[in-house]
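Participant: So, here's a batch of structures to check.
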Structure I
Amino acid sequence: MLDRWTLDTGTWSVVTDGTKVLKNTSITAEARGFASSALYANAFVSGNIKLLTNTGYASLMGRYTDSNNFYMLRLDKVAGKLAISKKQNGVVTDLASYPLTININQWYRMELQMIGNQLKGYLNGEEKLSATDNAPLPAGKVGVRAYTASFEVDNLFVEAR
């Protein structure tokens, strides 16, 4: 399972939670993992994410070029929201957000669509967010990220558009 992953930061393992899933247990900092080395500009990335702690957030990432430049669809337990965010030059900005009560130990199907400067966020198959970024980030990797949260990820899927 891990042969297709680059686990950049965090404390990762493969565990069984119904099926085999990728789990991060580090809650003291950022955890990042990439699904492949391919670079995508126009893409659709989806996956099941389960937060295991009441702290921080977990997210799908797209157009990742380095730790300071990428997009993410963020499931934020602390702020109580789903957000499309952009991290550029180390600064995180929400491009769109949707208020959401997030339950720990519950699977959420998340989908981030990036086509040109248009971004869309889906939760459990329903579009919840859309944003236009007039200075879009270029192509990059896709993956998952958490900040001060333990989480699991399963069924990560990428489709170039």
Structure II
Amino acid sequence: MQDEVDRLVAAWGRERPDLDVRPLEVLSRVTRLARHLDRARRTAFAAHDLEVWEFDVLAALRRAGKPYSLSPGALIAQTMVTSGTMTNRIDRLEARGFVTRQPDPNDRRGVRVRLATRGKERVDSALADLLEHEQELLATLSGRQQEALSGLLRSLVVPFETDP
């Protein structure tokens, strides 16, 4: 069984035999898989009238636990976007009735973004459907294989997410 990465690695090996193209065997598959998963997530979220970025912000608030409230700075850190982008996203989510802005009780100049009931219901239903779909995607791997793959991927991700 061959995939597109096997074909491109063979082509590069033929065209550039002077280079070690083995990293492509792993990282090109990770990149292609990420694209496939992104499409699948977009489809799953569209069924709930959500964009991926909307889910990301709502999910960060939901994971925070009661009262489902975070500062814009915490949302920026969790979703890896700029402050201007986050302001725009909060504005749009607020217009849809998914979040509210409230004064920060610990900082008179600060604001907290709070998950509204409508946002909580939407993210909960989207998450349940997403997890069901993602379990189907992983069904070809045993539980042990899933754990091994998770550990290997963690080893690749951690250096990017660790503060210098």
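Read-outs: derived from the displayed coordinates by stated rules, not from any lab. Treat the numbers as computed from the prediction; the structure is a model and nothing was measured. Cβ atoms are built from the backbone, for glycine too; each structure is taken alone.
Participant: Can you spot which of I, II the value 39, 26, 21 was calculated from, given it is Cα extents along the principal axes in Å, for residues 47-118 alone? Display every interim value, and only then the final one.
Facilitator: Details: I: 32, 22, 20; II: 39, 26, 21.
Answer for the origin of the read-out: II.
Participant: Work out the source of 0 here, i.e. which of I, II gives that when helix-only ellipticity at 222 nm (-39500 (n - 2.57) for each DSSP H run of 4 or more, over all residues; to 500) is computed. The partial results should precede the final answer.
Facilitator: Values: I: 0; II: -22000.
Label of the originating structure: I.
Participant: Of the structures I, II, report the one carrying the highest value of distance in nm of label points 7 Å out along Cα→Cβ at positions 15 and 151.
Facilitator: On the way: I: 1.5; II: 3.8.
Between I, II, the highest calculated value is found for II.
Participant: Thinking of I, II, which structure, once distance in nm of label points 7 Å out along Cα→Cβ at positions 31 and 55 is computed, gives back 1.2?
Facilitator: Details: I: 1.2; II: 2.4.
Going label by label, the one that fits is I.
Participant: Suppose you compute relative contact order in percent (Cα under 8 Å, 6 or more apart) for every structure in I, II: which one lands on 33?
Facilitator: I
Participant: A further question on this structure: With percent of Cα pairs over 20 Å apart derived from the coordinates and found to be 64, which of I, II does the value describe? Intermediate results must be reported in sequence, preceding the final value.
Facilitator: On the way: I: 42; II: 64.
Computed on structure II.
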